[in-house]
Structure I
Amino acid sequence: MRILFATSNHHKVMEANEVGKNFGVEFSQLMERYPEIRDEDVSRVAEAGAKFVFEKIQKPVVVEDTGLFIEALNGFPGSYSAFVFKKIGNQGILQLLKEKENRNARFISAVGYCDSDGVRIFQGLVEGSIAREAKGGAGFGYDPIFIPEGQSETFAQDPEMKNGISHRRRAFEKFCRWVIGRK
């Protein structure tokens, strides 16, 4: 089964396909731009994106949105994570947390799927904390500063660990179970 994945981020497609291969689902990258609404809930962002792309191409499609929610920063950057990363990067986040003891954080991923029956959302979450310094050369985005709960290394230091427990994996697993159950 092949599913279109509207994203410009090939890393996300690779992660989705790592999950999909266990379910017989293949994700094909669709370079279709869509407006990203401003909302603090990643599920609503994914829902609006999936609906927009479906209405444009008239084919079933997924859109995924992720946010890094840092407790000491009142959930910032949250659903604005990609924008904040482009502006201040990991070093900016580390600077904002420089004097903070509470480094608790969570990644939330929402996969929005839209077809002629409407939109469905599948969410994945990973609890963790923000490291004191960036470590590791793998992954992308905030991977070098995010340490998942129960682990001692960042996602960027241990990509196999990330692939096994990531927020995106959890969301795509839920989606794949659902979509193959519809056959």
Structure II
Amino acid sequence: MSIPREPPPAKLIVGLLFRDFEIRREALAQLTALYGPLDFATRAEPFSYTSYYDREMGEGILRQVVSFQDLAAADALPRIKHQTNLIETRLSSDAKRRINIDPGFLSEERVVLATGKNYTHRVYLRDGIYADLTLIYQKGGFRALPWTYPDYREANLLHYLGALRRKLIFQRKEKVPGDSQGGDA
């Protein structure tokens, strides 16, 4: 018999698609007000994997992934997805998004993104939100699955996510510098 246990907290990551750095700045301000300070950000790079977002957001979309210092409860992903949807709506213009915000959780075992769209590999959580199993950790690194988005297959991003996984393990087991439990400042 398995004994139910609360899972450990996860590292909140957010994928951003945007064209305007001012809109990105405003989105990040709202995100950090909700989830605490950032502890990592990739460079903003051209997003050329699909033209799916071009009609709504225009051409020249950039992609960036950020993570937050504060860990999040494993059951918070639906709430976070609804909050990021609200930020997208607030920053929209003429009923068109100017930024796409995709939250997810990084754990020692996997990367899961939140979505409102059902599909065969997605598991319903609650409140209209599904968990999209995007990457699994095997043999010393994150591995793509047949349905993994192309940008999450990129070697650079996989490297960064591996570094964030190591940071997560440290955060769970050690005192983080500057934390309220007496860590070094």
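When distance in nm of label points 7 Å out along Cα→Cβ at positions 83 and 163 is calculated for each of structures I, II, structure I gives the greatest result. Have a look at I, II and say which one yields -11500 for helix-only ellipticity at 222 nm (-39500 (n - 2.57) for each DSSP H run of 4 or more, over all residues; to 500), as calculated. Derived from the structure labelled I.
Of the structures I, II, report the one carrying the highest value of FRET efficiency 1/(1 + (r/R0)^6) of positions 3 and 35 (r between Cβ atoms, R0 = 35 Å, to 0.05). Greatest value across I, II: structure I. Source structure of the calculated read-out (FRET efficiency 1/(1 + (r/R0)^6) of positions 19 and 91 (r between Cβ atoms, R0 = 25 Å, to 0.05), 0.25) within I, II: I. Given a value of 2.8 for distance in nm of label points 7 Å out along Cα→Cβ at positions 99 and 139, calculated from one of I, II, which structure does it belong to? Attributed to the structure labelled I.
Values in this text are rule-based calculations from the coordinates and carry no lab data. Every value quoted in this text rests on a predicted model; they were computed, and no experiment measured them. Cβ atoms are built from the backbone, for glycine too; each structure is taken alone.
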